[in-house]
1. For distance in nm of label points 7 Å out along Cα→Cβ at positions 78 and 230, which structure out of 1, 2 has the highest calculated value?
2. Ranked on distance in nm of label points 7 Å out along Cα→Cβ at positions 166 and 190, which label among 1, 2 comes first with the largest value?
3. Out of 1, 2, choose the structure whose coordinates give semi-axes √(5λ) of the Cα gyration tensor in Å equal to 43, 25, 16 when calculated.
4. Determine which structure produced the value -7000 for helix-only ellipticity at 222 nm (-39500 (n - 2.57) for each DSSP H run of 4 or more, over all residues; to 500), calculated from the coordinates; the candidates are 1, 2.
5. Upon calculation of FRET efficiency 1/(1 + (r/R0)^6) of positions 22 and 246 (r between Cβ atoms, R0 = 30 Å, to 0.05) from the atomic coordinates, which of the structures 1, 2 produces 0.55?
6. Please compute relative contact order in percent (Cα under 8 Å, 6 or more apart) for structures 1, 2 and give me the label with the greatest value.
7. Quick check: 0.10 is what I get for FRET efficiency 1/(1 + (r/R0)^6) of positions 70 and 142 (r between Cβ atoms, R0 = 30 Å, to 0.05), calculated from one of 1, 2. Which structure matches?
Structure 1
Amino acid sequence: MAESAPILEYRQVSRRYSGSAAPAVDAVDLAVLEGEILALVGGSGSGKTTLLRLAAGLESPDGGEVRLDGVPVAGGGVVREVPPERRRLGLVFQEGSLFPHLTAAANVAYGLRGRPRSEVRDRVEECLALVALPGFGRRYPHELSGGERQRLALARALAPSPRLLLLDEPFSHLDPALRWRLREEIRDILVGLRQTALLVTHDPDDVFAMAGRVAMLQEGVLRQSGPLREVYRHPANRYCAECLGPANRVVDAATGEERWTRPEDFVPAPAGASGDGAVVVEARESGARLVLRLAPEGQEGERWLVHWPESGGMATPRPGERLGASWRK
């Protein structure tokens, strides 16, 4: 099947802030394909929000080129950048950035100015229903819960039918239970609309719930990108591995080759069996599973975090006990 066309392209894009010794974004090549949700992942200062702002037109690149639907909008040979309001983008920020003095309906209608009144009214009602807020049009943002405000922000962003939706840490200020529920709701909406989206986050749970592809940024450099499962299973290095959750560095004693495994890949064996040897440092319950910290033999200072299988016939290990360890591929 042919690959979808790119909606957003970064071509060797760089951005350096005044007074900064290093660029915030350094020669990034990346594309967001039509109909997909791509997650930009990285720690604080990795450059992920700068990339989003460059797409939105809130920042200008110092080098390279930003394209939307194949058309240059900033950098390169562009004489005059395309302003944000003409880029057909929707933006959802950490706390929604709603207009507090406007009703929910007026917030959604904000991006529909200039259209016939009846068309605006119908579109507002449609978008409020889409995010499960029918009948909320007369309420003000302060009269809504945190989750309702974020769904209203999504409705406002979707109202003009953007080509690309930009989501900047949209769940980070919510409590865990609400975050889990809202992620599922918003993903269902975006998938149902086949809405192309770029999600900026530092939370691997956001990535797993929302994205099909992922791009890892570190100090402004794109370290790895690809389908989520591929990057999760075959990270390029420790940084890329740990951006998506706990990872264990396993070194082949014969070749010195290293690879990265996940806690759920652990397969225990009696001490002396084939595989890697390790000593139990800690065993603790974590929700419904038993989690072990192991000190691998021959890897001084390294620690593995693994999930003990619920069944398998072996007794639950205790601190100080030696185990054999192998790993599912």
Structure 2
Amino acid sequence: MNTRSYNQAMNLSIAAVERDTGIGKDTLRVWERRYGFPQPGRDEFDERSYPLEQVEKLRLIKRLLDQGFRPGRIVALSVDELQRMSYSEVAAPQSASGLGEAQGTDLRIYMERLQKHDLDGLRRSLHQAVANLGVSRFVTELVAPLNAMIGDAWMRGELEVFEEHLYTECVTGALHQAIHQVSSTAQSAAPAVLLTTFPQEQHALGLLMAECMLTLQGCRCYSLGVQTPLHDIARAAEAHKVDLVALSFSVGLNPNQVVDGLNDLRRKLPDAMEIWAGGGNPVLQRRPPANVVVVRSLENIAEQVQRWRDAHSTPA
């Protein structure tokens, strides 16, 4: 292989960068024009071709976006500046906060097992935590801050991509165990819920955490997983005769896609069928669409389920 061919082989197409980083093609093109980054080359077909070092920086940017930073503040920064921001401005104290007292251990133990590739040990610890803490505390006091710790570590370069993926698989298994543990508690007075995400949303842990909390409240849950087209969400909601559709939106998702998608889905569903939207996307707090219930935290799920029960209870 000659030098030119080798260099091209080490580059990624725009489609590959989108898959690898979760940053959309249109966004990459806009940043290129507006901020001067990324700066792709061109392959033999005159298509954009991104060097690996730029892709690594894009991953770091995506992590900061997921923490709530705006593109205009961070895209043009150097990698060193981005790394410094990850240490000084990301809310690291949350990572090692009071969970230790909750279960007699420290979040860093989970991190150490992941970094040592002790996946059996990590799985055992997570499954034991479900039994020790109970489902609600496991989700809110362990998984939520542990997710933040893992995300921060990845952003600082302390974890590899494959290690984060392995962590996600281990936590997914523990969350499924938690759901199974309480799935027999479904109540006729609780709503039937369809859970999924929009096609642009790839993050699944938030959805599983919400399913745990809903199941704990006696809801009958039907999960489609992530990235479901809107017309399929509507068809599934009708087929299962659900009472509400619950959707998860991460910080990095384009706000216009969130608002437009929710408005479109609202038009496709019966008026009596509620739409619940949760997750860290700031648009849910700033300008949520009309006729959409914003679930502001995992702890807020119990309150919303009770509100639904009260609204649909039969008078004595």
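1. Values: 1: 2.8; 2: 4.4.
Result for distance in nm of label points 7 Å out along Cα→Cβ at positions 78 and 230 over 1, 2: largest is 2.
2. Numbers: 1: 1.5; 2: 3.5.
Comparing 1, 2, the top value of distance in nm of label points 7 Å out along Cα→Cβ at positions 166 and 190 belongs to 2.
3. Working through the options, I get structure 1.
4. The read-out comes from structure 1.
5. Attributed to the structure labelled 1.
6. 1
7. Details: 1: 0.10; 2: 0.50.
Derived from 1, not from the others.
Read-outs: derived from the displayed coordinates by stated rules, not from any lab. Keep in mind the model is a prediction, meaning the values are calculated, not measured. Cβ atoms are built from the backbone, for glycine too; each structure is taken alone.
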